[in-house]
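Following this line, the structures themselves.
Every number here is computed from the coordinates shown, using simple stated rules; none is lab data. Model, not experiment: these values are computed from the prediction. Cβ atoms are built from the backbone, for glycine too; each structure is taken alone.
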Structure 1
Amino acid sequence: MSGAKNSALKLMAATVLAQGRHILRNVPRIADVDTMADLLARMGASTTWSDEAAGVLVVDVPETMNAEAPYELVERMRASIVVLGPLLARFGEARVAVPGGDDFGHRPIDMHLRALEELGASFALSHGVIEGRAERLTGARVLLEYPSVGATENLLMAAVLAKGRTVIDNAAREPEITDLAAFLTGMGAEVSGAGSSTITIEGVERLDPVDHSVVSDRIEAATYLAAVGMAGGAISIKGARADHMEMLLEKLRAMGLRVDDGSDQLWASAPDRLAAVDVSTLPYPGVATDYKPLVVALLSVSDGVGILTENVFAGRFRYVPELVRMGADIRVEGHHAVVRGVEALSGAPVRAPDIRAGAALVVAGLAADGETLVSDAHHVARGYQDLVGNLVRLGADVAYEDASS
C-alpha cells in the first residue's frame with residue numbers, strides 16, 4: 001500500500017512551518033506529489049527523493065521563502081490551497097492563486113478564509129489571487145459550519161504558531177487529519193483531540209523539522225476492493241487499515257464481499273455477483289465521497305437496484321455517462337443515482353473526468369466484455385502509484401496504450 005495522497009500533500013505543505021530538513025516516508029510516487037514539490041520549489045524549498053523506491057522524500061526548507069503560490073501550479077490541484085495557513089503562520093503573508101484541480105462542481109474556499117480570519121488574518125482577492133496578511137495570528141475558538149477537511153487542515157497548520165489557544169469545533173475527523181496532527185506534534189506543536197470533532201491547539205513559538213511516515217491510502221485500498229468485487233477472486237492488501245474505512249467495509253460486506261482484517265493487511269474475496277445496497281456519502285466516519293465512483297461501478301453489475309446519495313459535493317456524477325456507455329443502467333436524479341445492476345458491462349471508449357472516477361472506469365473495464373479504453377488517464381496518475389502494474393500483478397489484462405504518456 002502506498003502512503004495516502006490526501007495526507008502526503010498536506011504534510012509537504014506543513015514543512016513550510018519549520019526551517020530545516022524534513023524526511024517524509026511512504027510518500028506515493030504520483031503526479032500530485034510532483035506538483036506539490038514544484039510548488040515548494042517555487043517558494044524556495046527543495047525536495048529530493050533519497051530513496052524513491054521506498055517513497056522517502058527529503059524536504060529542505062530555508063529560513064526565508066517566497067510566500068506565493070502561482071496560478072500555473074495551483075490550478076493543477078485544489079490541495080495547493082493548504083499552503084495558505086502555513087505561510088500566514090510563519091511569514092505573516094501569503095499570496096495564493098484561487099485553486100483549480102478536479103471538477104466536482106462549486107467548492108468555495110470561503111470557509112478557509114473565514115476560519116483564518118478568526119485567528120486575525122485579513123484577505124483581499126485581486127486578479128484571481130488571494131492575498132493574506134497577519135502580523136501575528138492569535139488563538140480563538142472557531143466553529144466550522146461544515147467539517148471541511150481542507151479548512152480544518154489550513155486552520156490546524158495556522159494555529160500551531162498562533163499566540164494562545166485555538167479550539168476547532170466541528171472539525172473534520174478523517175485519518176489524514178490525525179496524520180497531520182501527529183506530524184505537527186512531532187515538530188513540537190501541542191495538538192490534542194485530532195480524530196474527534198473538537199481539536200485543541202496550544203500555540204508555540206517555533207517548530208523543528210521532523211521524520212514522519214505517511215499513513216496508508218484508504219482510497220487506494222478501496223479501489224482494489226472494488227476491483228475484486230467486480231472481477232471476482234481474492235486479494236490481500238498489505239498495509240491497508242480496516243479502522244480507517246469501517247463504514248465502507250460494512251457496506252461492501254452487506255453486498256456480499258468477504259473482508260477479513262489481518263494484523264497489517266486486508267484480505268477480501270468475492271462471490272460470482274454482489275447484491276445491491278443503498279449508500280449515502282457523508283463526512284468521516286461515513287462513506288467518503290472519494291469512494292463513490294467505485295461504489296457506483298460496483299452497483300452497476302450487482303444484483304438488484306441500489307441508490308447512491310451524494311451529500312458532500314454537488315456535480316460529482318460526471319462519470320455516470322461513461323459507465324452508461326459501457327452498458328450500465330444508471331439514472332441520476334439531483335444528488336441521487338439510481339443504479340439497476342446489469343449482468344455484465346461492455347467494453348467501450350470512455351473518458352476519465354477526475355482521479356477517482358478514472359480509477360472506477362478502469363475497475364469497471366475489468367468486469368466488461370471486450371476492450372475498454374480510458375482516455376485522459378493522466379488523472380489516474382495524479383492519485384495512484386502504479387495502478388496498472390498492481391492490477392497486472394493481480395492477473396488483470398490492462399496496459400497503457402501509450403506508455404510514454
Structure 2
Amino acid sequence: MRIMLINQYAGSPSLGMEFRPHWLATEWQKAGHEVVVVCGDCSHLRREQPPLGWSNVEGVEYLCLRTARYTDNGVRRFSNILSFRWQLRRSRGLLADWEPDVVIASSTHPMDVRPAAAIARSSRAKLVHEIHDLWPLTPRLLGGMSAYHPMILWMQREERFSCRNVDLVVSMLPKTEQYLRTQGLPANHWVYVPNGVELPLRIGKLSPPQLQRLEHFRSRHSRLIAFAGGVVKGANLEPFLKAAIQEAPHGIGVVIVGDGPQLASIKTHFAECPNVIFFGPLQRDQTIAVLRHCDGAYAGALPLDIYKYGFSYNKLFDYMALGLVVIENVSSASTIVGHAHCGFVSDPDAPIEVATAMHRFAVASNDELRALAENGRAYVHRNHNRSQLANRFLTSLDMLQRNRY
C-alpha cells in the first residue's frame with residue numbers, strides 16, 4: 001500500500017515535534033508499505049526545519065512545501081496555515097502522480113482536508129482525516145474566540161466538509177464520535193487510535209553541568225515531581241506549583257522542563273522558591289533523562305468543556321512508561337490516570353483538590369508509590385505501545401483498501 005500522510009507540522013526525533021507522523025511512517029514501512037510525509041517548512045513546534053522539497057528524514061521520505069513565516073499563534077500563523085493549504089492545491093498534480101492508495105489529512109487544523117480530498121480523487125485513493133483536536137471547538141473554548149469569528153466559521157465549514165466526505169476519521173481523542181456525527185459523519189466511519197510511546201524509551205545524555213545541577217537538587221529532596229511540556233496557560237501549572245510549595249516541608253522538589261509563553265511569568269512568580277528548579281526546552285531523549293531522576297509528574301488542564309471529548313497529552317505516556325506516579329488535574333470525564341490506577345486524580349474546578357493530591361503523593365509509602373508506578377507501566381504497555389497503535393491504524397487502512405472499488 002502507498003500511504004500519503006499530510007501533516008503541516010510533521011517533525012522527527014532530530015527535528016522535534018510533531019513526532020507522531022514519523023513514528024507511524026516508520027512502523028508502516030517496517031510492515032512493507034511505502035509512505036511519504038508531506039509537511040510545511042515553518043513550524044513553531046520543531047527545533048529545526050526540514051529542507052524544502054524531497055528528502056529522507058531519518059529513514060522516512062518527506063516532501064516539504066514552502067509556507068509563510070510565523071512565530072506565534074497570531075494572524076501570521078493563520079497566514080501560514082493558508083499558505084500550506086494553497087501549496088497543497090498547487091502541488092495536487094505532483095502529489096497525485098505519486099499514486100497513493102490512501103491520503104491522510106493529519107494537520108492539527110482541518111484546513112488541509114479539502115486539498116487532500118482533491119489529491120485523493122485524482123489518484124482514486126481513499127481519504128482519511130486524522131483528528132488531533134476538535135477544531136474549531138479548541139480555539140473557541142481554549143483560545144476564547146467568538147463562534148462568529150470569520151476564521152471559526154470557515155473552520156466549521158471545513159470540519160463539516162471533512163465529516164461528509166472522508167472515508168474514515170481516525171481520532172486521537174476517545175469521545176469525539178458522537179460530536180462528529182452531529183457534523184455529518186456517517187456511522188462506522190470512526191476509529192480511535194490514541195497517542196503512545198516508543199518502547200523502550202530512548203534515554204539521552206545530559207551535559208555535565210545539567211546532570212550536576214539535577215543531582216544536587218535531587219540530593220536535597222526526598223521526592224521529585226516533574227512537569228515536562230509546553231509552559232502554556234492550558235497546562236494549568238499555577239495550582240500545581242502552589243501545592244508543591246506547601247509540601248516543601250515534606251521534602252518535595254519540583255522540576256519544570258520546557259518552554260512557552262507562560263514560562264517567564266511563572267519563573268518570576270516562583271523564583272524565590274528553593275524547591276522549584278527550571279530546565280529550558282530539551283531534546284526529547286534528554287527530557288526522558290531528566291524524568292528518570294523523578295518520582296512523580298503532573299498533567300493538568302483548565303476546566304473547559306473541550307476536555308469532555310478526551311485528553312491527549314503526549315508526555316503523560318512518557319511519565320507512565322517511566323514509572324512516575326502521576327498527579328492528573330483534568331476533567332473527570334477524561335481521566336486516564338484514574339483508569340490506569342497510577343496516581344492521584346484531582347478536579348480542575350476545585351483547586352484545593354490539587355493540594356490534596358500533592359499531599360497524598362508526599363506522604364504515601366514507598367510501597368504504595370511502587371504499586372502505582374507498576375500500574376502505569378503495565379497500562380502503557382497494554383494500550384499505548386506505538387508499534388501496536390501503528391498496527392491498529394494500519395488495520396483500519398487495510399479494511400478501507402479491501403472496500404476500495
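Structure above, values below:
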{"read-out": "Comparison of 1, 2 - label where mean projected area of the Cα convex hull in nm² is highest", "value": "2"}
{"read-out": "Entry that produces 4.2 once distance in nm of label points 7 Å out along Cα→Cβ at positions 204 and 380 is calculated, selected from 1, 2", "value": "1"}
{"read-out": "Read-out helix-only ellipticity at 222 nm (-39500 (n - 2.57) for each DSSP H run of 4 or more, over all residues; to 500), computed value -12500, structure in 1, 2", "value": "2"}
{"read-out": "Structure (1, 2) behind the derived value 2.6 of distance in nm of label points 7 Å out along Cα→Cβ at positions 196 and 260", "value": "2"}
{"read-out": "If semi-axes √(5λ) of the Cα gyration tensor in Å, for residues 116-291 alone is computed and equals 42, 20, 14, the structure in 1, 2", "value": "2"}
{"read-out": "Top of 1, 2 by distance in nm of label points 7 Å out along Cα→Cβ at positions 4 and 124, largest first", "value": "1"}
{"read-out": "Source structure (of 1, 2) for distance in nm of label points 7 Å out along Cα→Cβ at positions 164 and 372, computed value 5.4", "value": "1"}
{"read-out": "Which entry (1, 2) yields the derived value 20.5 for mean count of other Cβ atoms within 10 Å over residues 28-35", "value": "1"}
{"read-out": "Highest-scoring label, criterion being mean count of other Cβ atoms within 10 Å over residues 236-243, among 1, 2", "value": "2"}
